[in-house]
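The data blocks that follow each hold one structure.
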Structure P
Amino acid sequence: MILEKFTPLFKFLPEVKAPIHKEGFNEKLKWTAIILVLYFALTQIPLFGLSPSAVDQFAQLRAVMAGSFGSILTLGIGPIVTSSIVLQLLVGSKLLKLDLSSHKDKALFQSTQKILAIVFTIFEAGVLVLTGSLIPIDESYIGILFLQLVIGAILVLYLDEVVSKWGFGSGIGLFIAAGVCEAIIVGVFNFLPAADGSYPGILAGFIQSIANGTPDLSILLPLFATIIVFLIVVYGESIRVEIPISRGQIRGHGRVRGSVAKYPLKFIYASNMPVILTSALLVNVSLIASVFQRIGFPIFGQIEQGKAVSGIALYLSTPNNVALLWTDPIRVLIYAIFFITCCIVFSYLWVEISGLNAKKVSQQLYDSGIQIPGFRSSKRQLYKILKKYIPALTIISGAFVGLIAFGADLTSALGGGTGVLLTVGIVYKLYEEMAEEQLMDSHPMLRKFLGDN
């Protein structure tokens, strides 16, 4: 395999060692909290040499990138997610033949992803600095800006690895949720007046409109949109397709009889990863447009003041105003079709690569001695039943999260519609993981029974 040739290079990569023993709830919570505090601290370190006139080219996707413009974490998780996209496409197309259920192949995948993340860090930092997206005070600061961006992105890479091995969930999800929650709180409760005397906070702005004798309910639209998205996603997370199962014969241990139970398949089957990957893809479209514009071939469109104004870059930039439905419906339609289609494609790739497809799940159930009531214990029968549901759930869930993210962005929901969607899913999953870990700590015998050592 071609990746094995890079094994000597992988050995030079710094690595966060996994814990030797199983961590308890309090230990995981401690590391998660420490990394979260470090993340917020890094977002407050400004880029030395950055001009005050610099404009955030990715303001509409900032929540998804989990970065803070003007700080050393300006790139956020962009390079990590971009490397994941490339590897998923290569593995999904069978150009890289990796079996991620194998410990060896999984280690190769993770090491390769880390190398690619560093490569994309250098690429994205170079693009932002050299294309003028990040304007330095003068040209002598270009190298310093580039170096700060690279250091910040690599720090995020390893913070993510610490959370994945020592804490709850993943660093990527934690940083996205933290950034979006901060944006929502500031967006609602910011009572500090702007230079023109207006109040950027929704509540302060609405109170000001009442005080002026002209109550403006449209100010509250982003808040209402945020609440609606929250409720829809929570409802979607609670939907399950339940397949009746029973304990049959466990390989090598004879027959064990048990009561009939139900195996739940989540409606949002591929979680929110399709939206994260699609958003990262859109960020790279804008970066590529900037590169071609810089070299004098704006074939992907023009970028002015950090915003796309024409071409493919414009049609693939996030529409965040309901008025665009009437003023530029073609742009909204093209973006919606592209965004939702990409979410469906990435949903399929994520399910295939992460071992959530019908074939892998049926194998796992069969090895655990699970069977369908009324049928003989058969891996083929399990696969046949799961094949009816999992592919359909994969496509429907991808379309669902894509549609919700698109609609929420269009209504200018606080923290970005996509960010709210991701945050609800991330927090919901984090809650489930923490509740399970706390249950295991309270009942050590249950951990031993389930084989979670």
Structure Q
Amino acid sequence: MEWLRYGAKYYPNRICMNNYTYNDIYRSVVYVAHNLVRLETSRLAILSDNSVTMAIYILAAMLAHKEVLLLNVHLKPNEIANQLAQLDVTTVLHSFERRNQVPNSIFTIEFESLKNILVSSVQEDTFDWTFAEHDIAAIMNTSATTGQFKSVPLRWGQIKAHVQASQEVLGRSEQDNWLMVLPLFHVSGLSILMRSLYNGTAMTIMESYDEEQVLQYIHDGRINMMSLVPTILKNLEPRITHHQLRVILLGGEFIPRPLVDACIAKQLPIYKTYGMTETFSQSVTMPVLSNLNKLDSVGKPLPRMTVHIVNPDVDGVGEIHLNGPMVMSGYINREPIHGDFNTDDMGYLDEDGFLYILNRRTDLIISGGENIYPKEIEDTVYAMQGVKECAVIPVADTKWGQVPALFVAFDDIDALGADLKMIVRDYLSSKLAKYKVPKYITIMDALPRNGTGKIMRKSLASHLDMTASNGGSHE
């Protein structure tokens, strides 16, 4: 937090958020914090779509030494009520647009307008801008759209360790302007806010994703850094004709190899990254353009982070465990973590220390005693012409225990012929061992995604076309 005060003191007229300077944002945060510090609660929640106002309220609540629960805007009122109850939160700050989403039993405070905040923001700064490393800055609930969630406490020590390590890997320029299209209630958005303040650089916050506006920002050179999920970049990349981009941080889900190849051809500076809420965003990162011989990797650990492969098989594939100062100490109201954090992902390290992700351990398909990694099948499908998106999940099978089921969407179904299932099956049969070929193939217009763009694999089973595709056999 002291990064904002430092910026207001030493470069007050430098742009901080959108068209507002460091001095504008500093004064606004102090003004709002004066209102929030009076609240007789140590923990409150914020519900809002991205905006400069939301960022100010997050920072103000932190400055008032409140623990800030960031609520997913895609939750229903009953789901919000459940999360608030489990975390003993009785006060919700919210935007005007989200007022009807908060349960009536909860005490609410609506955001003041940004215009009013800016006009009223001459206040004496009497706040303590220091925080103990163990103090909780924010709380994020993982798997919040499934009904089952775990609460991640993001502590100031984690945040400080992350922004320092990230700067070492991504570098810094005074001209940096980081585009924020990912939600602030997600760790990808909050980490942009904290990195930019630490670096003393600018950020451009978008209320919602607008491809035309993003293209204009890129072509005009307004922004030179972006954090995106592969789905967004896949649609954006063909339309980028020129740019001054320095970093495109790309993560959140598996990155199809054809997308990587297309970005390389245009010299788009993608940084593949692997991280999670529990590690305050990126923990492993790789600049692709300088590692062309490692394209299937997600890179090396950030400084002071370590990756361990636990219980490896004969090929070196095992559980990915992380350790370092940006790893959480444990979920709220659960047992603390001692030693490494088990990510529940499967992967391996090569001889140069580069990490390769295969799949979530829960996504691993064991078919007739054989391990099948959905990512291998998905990478093969993505190499087909016209594939928009795909995912593979396990389906119970009386003979083999489990078999793979493929869900795939195409850019233009009509142009590909009548029997798409047969086309896909024949293609995969020519590329994969027979037991890896999906037994079920479901053609969809689009795969279900959550608010941050990730494919919702758990919901795919309800769309399953049970017509067998003659795949999934070991014989």
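Observations on the model:
- Relative contact order in percent (Cα under 8 Å, 6 or more apart) - highest-scoring structure of P, Q: P
- Computed 20.9 for mean projected area of the Cα convex hull in nm², for residues 47-310 alone - originating structure among P, Q: P
- Parent structure of the calculated result 2.9, given that distance in nm of label points 7 Å out along Cα→Cβ at positions 271 and 351 is the read-out and P, Q the choices: Q
- Origin of the derived value -8000 (helix-only ellipticity at 222 nm (-39500 (n - 2.57) for each DSSP H run of 4 or more, over all residues; to 500); candidates P, Q): Q
- Which of P, Q yields 1.2 [distance in nm of label points 7 Å out along Cα→Cβ at positions 39 and 423, calculated]: P
- Origin of the value 13.9, where mean count of other Cβ atoms within 10 Å over residues 135-142 was derived from one of P, Q: P
Bear in mind these aren't lab numbers, they're just calculated from the coordinates by the rules spelled out. These numbers were taken from a predicted model, which means no experiment stands behind them. Cβ atoms are built from the backbone, for glycine too; each structure is taken alone.
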